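As structure tokens, here come the structures.
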Structure I
Amino acid sequence: MLTVDAAFDRIGSALRERGYRVDQDESPRESPGDRNVVFISQDMHVRVRWHAKPRMLTLDVHSDDEWVEFARRNFGPAGLEETSVDSLVRAVRNEVAETSTDSDS
């Protein structure tokens, strides 16, 4: 099982390998267990969000002036399963890279 911070570190590492950098990292005051990190590259913006109450981790991409959900994983009370986080990392490595090159056309 992973902590939320460890999951963000894994996903963030995969995005940094693709040339992204952290633009914003925040924990909203109105929802102290939540966390939002926005990564940007020359071609695209990706947001990683943790929603504490439903225990959900999402990846969103910015497209046409709005955030669009790219991938989502729900987690039970035992913690964040490494295999689920790793599937998000694979999505980042494979599909986010393709989507960012697709946005140029």
Structure II
Amino acid sequence: MNKWKIGFWICFVLLLTTIVFGLYTILDQGVSLTYMRQGCQWIEDDFKQVIKIVNETDLTKEKIKEVLTADKRAEYLNVKGDTIELATMTLIFKNDKLNKIERTW
């Protein structure tokens, strides 16, 4: 067999491998950026909620629950005992007053 044909097929296979690897890398980065952007959006939304809570309530558990349930993301709200869990933060209460905010991520 002619060595030019062998060289062509080796280069062709290497080219296809490089193209497939490049496409995979681009798609993987796109998916990763989308998930990262969503995570940043959750953090930003939680900060906005905490700012609203601090500015508009007297920091009691009932008032905070009212503000949070009026929000469009109330379905993600998890209330357990003396804690209210947001997507990325946990509000901890002591004697029905906001005591501490912890990061859950």
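None of the figures in this text is laboratory data; all of them are computed from the coordinates on show. Small disclaimer: the values here were computed from a predicted structure and weren't measured. Cβ atoms are built from the backbone, for glycine too; each structure is taken alone.
Per-structure values
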{"quantity": "Source structure (of I, II) for distance in nm of label points 7 Å out along Cα→Cβ at positions 44 and 60, computed value 3.4", "calculated": "II"}
{"quantity": "Identity of the structure behind 7.4 (criterion: distance in nm of label points 7 Å out along Cα→Cβ at positions 4 and 68, calculated), options I, II", "calculated": "II"}
{"quantity": "Structure responsible for -8500, with helix-only ellipticity at 222 nm (-39500 (n - 2.57) for each DSSP H run of 4 or more, over all residues; to 500) calculated and labels I, II on offer", "calculated": "I"}
{"quantity": "Entry that produces 2.1 once distance in nm of label points 7 Å out along Cα→Cβ at positions 12 and 84 is calculated, selected from I, II", "calculated": "I"}
{"quantity": "Comparison of I, II - label where relative contact order in percent (Cα under 8 Å, 6 or more apart) is highest", "calculated": "I"}
{"quantity": "Among I, II, structure where P(r) over Cα pairs in 5 Å bins from 0, in percent as derived comes to 2, 11, 16, 15, 9, 6, 6, 5, 5, 5, 4, 4, 4, 3, 3, 2, 1, 0", "calculated": "II"}
{"quantity": "Which of I, II yields 0.90 [FRET efficiency 1/(1 + (r/R0)^6) of positions 20 and 52 (r between Cβ atoms, R0 = 35 Å, to 0.05), calculated]", "calculated": "I"}
